[in-house]
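Enquirer: Just below sit the structures, each encoded as structure tokens.
Just so it is clear, none of the values below were taken in a lab; they were calculated from the coordinates. These numbers were taken from a predicted model, which means no experiment stands behind them. Cβ atoms are built from the backbone, for glycine too; each structure is taken alone.
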Structure P
Amino acid sequence: MKKLSNQALVIFGASGDLTYRKLFPAIFDLFMLDTLPEGYVVLGVSRTSFTDAKFRDKMKHGIREFSNFKDAPIDKINTFLKKVFYLSIDTENHEEYSLLKNKLSDLNQKYKLQHNFIFYLATPPRLYSLIPKFLYGQGLTNEYKGFRRIIIEKPFGHDLHSAKKLNNELLSFFREDQIYRIDHYLGKETVQNLMVTRFANGIYEPLWNRNYIDHIEITSAENLGMEDRGGYYDNAGAIRDMVQNHLLQLVSLVAMEPPIKVTPEDIRYEKMKVFRSLHPLSNQDIRQNVIRGQYTASSIKGKQVIGYREENGVNPDSRTETFVAIKFYIDNWRWEGVPFYIRTGKRLPTRVSEIVIHFKPSPSKLFKPKKGDNENQLILRIQPDEGMLLKTWMKVPGSGYDVKKVNMDFHYSDLNDHYIPEAYERLILDCMNGDNTLFMSDEAVEGTWEFIQPILELWEQDPSIPLLGYPSGTWGPKKSDDLVEGKNTWRYPCKNLNDDGIYCEL
């Protein structure tokens, strides 16, 4: 990797939980790996009144709790924090941005930052267009000297209209190549390995099409409830929180054509072709092939947990979905007729994200598996117990030709001599390098919103579409099982990659 230019990372919302739990631990990890530039500065910006010393002390606690190098010597942490600073301003008052401009000018001169600034918006979404406007007003978006980049966290809009509006506003102050829309799922090592698995191995790519694949399922499950996010989540729901971004991004990596080169432009181009090929969902499709649910009170391992409507910050009459499952198709040569199934939910049995490739059965049934067994599967586990699992048939020892399914597996934990970075480490470093491969383009954001917008509109217009309850600790509404055709079922994963089954030990 090329040596990074000197630069400053300016974090808006620096007093918030994201900065404390994710961003500063990730930046410190980069420092410990010696991948930060020699001349770096991190400037926290927020309304909260902190001195440099108090802010550094708070971030030190975050590093000690959440960093991969949490046990680093204190002198290492202190050395890192010497280049961490804090500025308290009212981020909704354009006049106070002159203070930021002056602060950056001072830091630029002292640390030879070459006028290279990255602005990270770890703020509420309502500030996503306001902060860029005020930066522009101070000339801080101009690249007459050095580079300027901006990182924006999801959500990228609340619907298609607001997403287009946000993109247009951002493009009034930054060029598209300066905008980095971050989706932390894409920073996970196992997600990036999906392209390598497909395109570096001659045994997979010839089978990766409608001739050999029966269907594909993608699951992103969480076992927790709302925690402290009830107020936000009740205005979002599972489809906005997970489907529009994380799950459809995974779909694009599974379904994309091989890029001409491993460049940001070529990879983004192939992913965008997938979004353009998503078969539009009619009202009938939505009624038949989109299942929404909401978790109810239940007992999990002897402990009583409350339902969604009893969560703090949630409307007692809320119709916000905490579970969604969708069946859809991709209209292109490779995937014609192959159903894709995606599901996500809160208060499911375990926290797990994975992709399952279900292969078609052998054309000849010489050796019959047990009744009810699925065909060959390739499981790509994103989290936890990251790795890859191939389920294949083998002969049972002894007389006759009884067969059973066995696992051929690889676990990332087996790579003891390799450091596996956290998602935010990879994504922050990529932005510092000016590599936007793993960030969403404006076209991709709007393309995914276009796919789910009809669902949102029909749910709003037709109150007769059911919102199905499901007991906390189960795999969502039973009706979601009806989406999967034929003898096939969803895979019910466990924490351990090799195990599955509704009643497995979670």
Structure Q
Amino acid sequence: MTNHAIARSGLALLLATAATSALADPGQDAAAQAEAEIARIAAFDDAGPMLNTVIVYNPEAPDLAKAAAEAGTLLAGRTVLIKDNIETREFATTAGSLALKHNMTGRDAPLIANLRRAGGVVLGKANLSEWANIRSNSSTSGWSAIGGLTRNPFAIDRNTCGSSAGSGAAVAAGFAWGAIGTETNGSITCPASINGVVGFKPSVGIVSRTHIVPISSTQDTAGPMTRTVHDAALLLNAIAGEDPADPATLEARRVADYTAGLDTFSLQGVRIGVMRDSVGNRADLAAVFNTALTDLERAGAVLVDISFEPNRQMFEGSFTVMMFELREEMGKYLASIPALKEGATPRSLANLIAFNTAHADTEMRWFGQELFELAEATTDRAAYETARANALRIAGPETLDKLMADNDVQFLVVPTRGPAWVSDLVNGDNFNGSIGFGSPSAIAGYPHLTVPMGAIEGLPVGLSILGAKWEDHAVLKAGAAYEKARTAKLPAPSFKRWEPAGE
């Protein structure tokens, strides 16, 4: 199973087949779609602009799609790319690191087992920011030693953002029906926004985290990345579920069908808070956001401007939580994997630090591992427990819950991020930190949906819709209603370097 598994000679035929397919047999239709997606990977990921979004794929996916569709399953053979920190039985799970290059566990994460039972086809593994972007503050999003640097299909010299970079870019490029990403703080929503797709970070506990390379047991979650809100809800149906090995899932309040009511939900009379202080300092982004607000009002929503300055102790506490839990949770995960066939099997964060030091020419050419080293030294449990309690209280009850209650609103809206910046391995990422309000949802474990709302000079930007914990279905319904009301024209991927409009 390799991403060079398909001959280039069949490319035109496969693309033409997918474009004109109107077959009566759903199995044949699903197979043709999977073949076309593999052909697009060959044309745009392995060759041409070489987006580097897919690490490996299964050439047998069309046959699997055909069988799943003919069986009448929920997903009916739809293809899904899996971020390469989530275990699947047929591929190595590397987290982008050479230390786990041979990590063939033979296990399916519970969310993957659920996906397969629902008729989803694991098309392959998506590239990611190595170790989900938790190794260094100077990293470049979308780079891993295993997969190289992912490129944005809307402008291949631009960044793909967040650790689920390959998942977002691959969906935007049409390499799969959907993808699974993971988020600790922004790693689903940022790449979805910057790559012009829908991304949904569910409430922590809706989806199992077992057999996912971890950062934080408090904040980590997997979630869907798709082209539409309906597809995100459908994919969430497939992967959600209880897992005895993940206690957070036993407390979750799920609904039977996250797609129910998406097509009929009305924003008429729905009060929505507008986070004005988190729009940032870009007039072009404010203009796109204002168009989205006008669309919401036209759909009947009642908008309430909110001015709010977050309590910085929330961020400080969350950082302590991530550092403490990274050492503990990574150790537990590494201890659970079978012995690697080649080389030493890392069993602790200290082992990973030593590996990176020994392989600095390949692993640390572009940035170091100061966060790994800090996490290894963060061992004060009492300080951690205090920080965790503070972060959860401030982010949830004292921020999101209070904002919605005090302003009598059901949702909050804000731009997710600004447009994609130029990728720079030498200097690292160039975030505009004044834009967005996603961190409280990530820290508190509340749902966060981003939906494309337009573009700036051909570069996508997304609208964030935030809600209360366990209100995942309501947030998805609001997103679907906005999607229907949206008037902005969305750009198409160029697969070229960015150029100013009209030049």
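Enquirer: I have 1.5 for distance in nm of label points 7 Å out along Cα→Cβ at positions 362 and 394, calculated from one of the structures P, Q. Which structure is it?
Expert: P
Enquirer: Ok, one more. Identify the structure, out of P, Q, from whose coordinates Rg and Dmax of the Cα atoms in Å was calculated to give 24.1, 84.
Expert: Derived from P, not from the others.
Enquirer: In terms of mean count of other Cβ atoms within 10 Å over residues 122-129, which of structures P, Q is highest?
Expert: Q
Enquirer: Consider the structures P, Q: one of them gives 1.00 for FRET efficiency 1/(1 + (r/R0)^6) of positions 202 and 226 (r between Cβ atoms, R0 = 30 Å, to 0.05) as calculated from the coordinates. Say which.
Expert: Checking each candidate, the match is Q.
Enquirer: Kindly point out which one of P, Q the value 2.3 was derived from, the read-out being distance in nm of label points 7 Å out along Cα→Cβ at positions 178 and 242.
Expert: Q
Enquirer: Assign the value -0.84, -1.16, calculated as log10 I(q)/I(0) by the Debye sum over Cα atoms at q = 0.12, 0.15 Å⁻¹, for residues 82-289 alone, to the correct structure from P, Q.
Expert: Of the options listed, only P reproduces it.
Enquirer: Could you figure out which one of P, Q the value 0.05 for FRET efficiency 1/(1 + (r/R0)^6) of positions 146 and 266 (r between Cβ atoms, R0 = 30 Å, to 0.05) was computed from?
Expert: Q
Enquirer: Quick check for you: by distance in nm of label points 7 Å out along Cα→Cβ at positions 34 and 170, which of P, Q is greatest?
Expert: Structure P comes out on top.
Enquirer: Another question, then. Of structures P, Q, which gives 5.6 when distance in nm of label points 7 Å out along Cα→Cβ at positions 234 and 402 is computed from the coordinates?
Expert: P
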